[in-house]
1. Computing P(r) over Cα pairs in 10 Å bins from 0, in percent gives 16, 21, 24, 21, 18, 0 for which of P, Q?
2. A value of 10.4 was derived for mean count of other Cβ atoms within 10 Å over residues 9-16; which structure in P, Q was it taken from?
Structure P
Amino acid sequence: MWRDPIVEEIRKYRQEYAARFNHDLKAICRDLRERQEKSGRKVVSLPPRRVAKQDKTDGQPAV
């Protein structure tokens, strides 16, 4: 199977990053939030979108 060197590099980086936090998801998220705050970029939070109800007969959105 062919392997993409860019994908392999990203996977390697991801593993190294997770290992820095002992694969603790809460610690990783905390670090990412801190990086986000320090970046100085504007963060936009959008409200959740409503999901259209599906018609059970044909799978189309109900009107």
Structure Q
Amino acid sequence: MATEAKIYITANELSEMLGISTGHAYKIIRQLNKELEQAGFIVISGKVPRRYFEKRWYGFIA
């Protein structure tokens, strides 16, 4: 499946994109999912919606 067609970003993808460890990527995903959950959204552990990540990540250019 093409990256553009994927709705969610996984920790492995996030670690490659940002050049960070997979553990740190999971930490970021947990924080973003916590924000979404507090806003009333249903979340999937270990994944974060691509659009939400792009919205929240400063300097991210799609």
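Coordinate-derived values only; no laboratory data. It should be emphasised that the depicted structure is a prediction, and the values quoted were computed from it without experimental measurement. Cβ atoms are built from the backbone, for glycine too; each structure is taken alone.
1. Traced to structure P.
2. This figure was derived from P.
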